[in-house]
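Presented below are the structures under discussion, each in the form of structure tokens.
Derivation of every value follows stated rules applied to the coordinates shown; laboratory data play no part. Remember, predicted model here, so these are calculated numbers, not experimental data. Cβ atoms are built from the backbone, for glycine too; each structure is taken alone.
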Structure 1
Amino acid sequence: MMAEHGTLLASLVKWTLLAAAVGVLAGAGTALFLRVLRWGIDTMTHAPLPLLWLPLGFVAAHALVRWLAPEAEGHGTDRVIEAVHQRSGRIPLMVAPVKLAATVFTISVGGSVGKEGPAAQIGASLASGLASLLRLGRTDRRKIVICGIGAGFATVFGTPIAGAIFGLEVLVLGSLMYDVLYPSFVAGIVGYHMASQLGVQYFHQTLPTVPLPSERMFGATLLAGVVFGLVALALIEALRGAHTLARRIPGPRWAVAAGGGAALALASLLVSTRYLGLGLSTLEGAVRGEWVPPEAALMKILFTAVSLGVGGSGGIVTPIFFIGATTGSALAHVAGLDPATFSAIGMVALLAGAANAPLAASVMAIELFGPGIGPYAAISAIVAFTMSGHRSVYPSQVLGVPKTRSLSVRQGAGLCDAPIIDARLARVRWRALQRLLRRLRGGARR
């Protein structure tokens, strides 16, 4: 018994030190990234004719990634997931500065991308560099890189617990790696405090009023979850379609990037500039209950799909937050519900559906908006997670457990592979549901 507990204590000490080191690196790297990003946005805000810089910024981001670090392509987190599954977490150290610079170029000129992808890649690549420096084995390297993913997410949004869970939940659909749970929590908490000490400020909005539990509120939350799941599926398919279409356009890739930037500039002139960049003013306004255009979610999906499809560099979670919050606001205004509450629910529910991370999304709701929103957010997040199907904004996710046993799936397959519907089993389940509904109706009449 003494030998067993001595070994466990030694492992605890080891991973406390390693995870804390990853948290410090991720926190410092994210703080630097956010500071440079703020400088880039401020610079372009005061630049003459800012929309003309969109094509140039996209070309610069594309060139940086293509020539210096192809691993930094796209929205970042997916490449880190791929590295964990296929290369035991081995990531070139060059990815961190290249991803930082390419994302600053993209967002500063108005590309509709997010911040979490670069933060996750920065945290993961620095963790991989630390693993090389310490000559860690394949298993330990993989674990420390997973800590880097969670710490990057935690430090960029100010959600240490949700970030740690996200780093674990996003790897395999339907499975958590419990052997990495403790170090991920340590890395996320240390990274969050490190970034805070370096001056990073986060958006946390405790909702002043949350509706009391009622049958109407429960039903509205559940139905909203269905809508959020379908919107998440629309976003996933839009991203995939834009990527495929951009690859089919003839000509050099830099010309495609320039054309995509020009198309976004023209679209923003015709529609609105609120869909360019991070869109934080619209997002935060929706969470405060302010009016937003009913078409805001659709427009943000289109702007984001084009930005990432043509070669822009950045994350996907900030656009997910925007789309979820504006969808929730639109639903609330149609149904006569509280816009602030359903915007907050939509933010996290769409993340659950698009990234297959309902646990992280539910915890994030509490960290961002207070405990009162927790039960509603959890219900909506799980429903959205179910309704989005076996798809993800991160195609490198591995399928562990299907969302329903009515689908025949191959465990370990990537989410690019569509599950096969077992028609016979689906009919049996549907008939059983019909019988249950008939019994409920009969009981209600009596």
Structure 2
Amino acid sequence: MMVQDGLPARERVRALVVIILGIVMAVLDGTIVNLALPDITRELHASPAQAIWIINAYQIATLALLLPLATLGDIVGYRRVYLAGMAVFTGASVACALADSLTVLALARVVQGLGAAGIMSVNAALVRLIYPSRLLGRGVAINSLVVATASVAWPSLAAGILSLASWPWLFAINVPFGLFCVARGRKTLPTHQIKATGARFSLLDVVLNGLMFGLVFLGIDGLGVQPEGGAGTPLWRALSELAAGLVIGVIYVRRQLAEPVPLFPLDLLRIPVFALSMGTSVGAFGAQTLAYVGLPFLLLGSYGRSHLEAGLLLTAWPLAIVVMAPLVGRLIGRYPGGLLGGIGLGLLSLGLMALALLPPQPDNADIVWRMVVCGLGFGLFQSPNNHLILTTAPAHRSGGASGMLGTARLTGQTLGAVSLAILFSFFDPLQGRGPQAALWLAAGFAAVAALCSALRVRQA
């Protein structure tokens, strides 16, 4: 049987539009409601602690279903999983926009997270089908650029929407784009011809996977934000959730060891380059989250910048990623991915240290060039890393690799956010010491990730 190597140029562009719109919506909806939480709590008569579940419900549902739906894609086809995920995501967005209570909104966010898992779990696998192997590096670079930009663009986009409309429009805006993606995706997205044999989609394993990720997420989140004045998660409960998640994880992994095509892709993690790529991704996204959430406190609190000035200064980071993306797309394949990633993460670490060492009253130019260094470094890392993750996995396990790519990103972001919360419990974020400590820790994360990346050169 002849296996098609990518799509023709015109069909490739049409399919890529669907892929890009889908991943933008799925990534943005993880954080875009952050800015609207005060309005939501007021209108739905909820407490701030309860409102956090609007965010947590989406993130937990996405994390819990990413890997099961990735494996399902290996079995039944990536196109089917993607279109089903997009349909669920769009319908849930309608429910979110019409929600009249916090309970309804949180449940709708769970369903929306399930749809997002369907989109993100097979997104990279579809990119591998859309592009011919000789151009895959460029395709991965475009996809990585979209994910990176969407990850840091949410404050500006949310502020723009909320300045013109109320919070339900943060969800309603997904609907026309979601309907477009479903309609066009049915015509443009490719079907894959090499499917996993011996794969088994067990409901029990899906439940165990969800419980493992969900309980570990809740436990770590609870440890990061300890209660003050009666609010938050008690320490005993956070530790219990974390311990339960780890115990379930041990049981789950032991079950997976007997599977020829495990739902939790242990077969891929046995590949040294793939495992190192996972460590690289977790460390890099942890560093990015630590920096990008901590920097506004530094700019607004310590340096006295306005919200508009801080937003413009922060934009230098994603703009540098945009500038780097086309160059990196041409470097992939010519130079080892581990080498490119190691250099990029080393540059990111240096940029983060430079930000931590800013003088007490820096000029805007002092801040911008350091942001640019961070963005260039992150841009040099991400695409080669994602390309290695995809191409190291066998073709019939592209779904598993795609799911692990998304899982590593979300795990790193969660680790970064929790680390920041712990730091801010020791250092006042408004006095500068907390954000500076976060930047030093972020530089450490990036340095460890650079080491993981460099080790891949020896494994190649």
Ranked by distance in nm of label points 7 Å out along Cα→Cβ at positions 180 and 244, which of 1, 2 sits at the highest value? 2
For which of 1, 2 does FRET efficiency 1/(1 + (r/R0)^6) of positions 212 and 260 (r between Cβ atoms, R0 = 41 Å, to 0.05), calculated from the coordinates, equal 1.00? 2
Kindly point out which one of 1, 2 the value 0.98 was derived from, the read-out being Cα Rg over 2.2 N^0.38 Å. 1
Given -23500 for helix-only ellipticity at 222 nm (-39500 (n - 2.57) for each DSSP H run of 4 or more, over all residues; to 500), calculated: source structure among 1, 2: 1
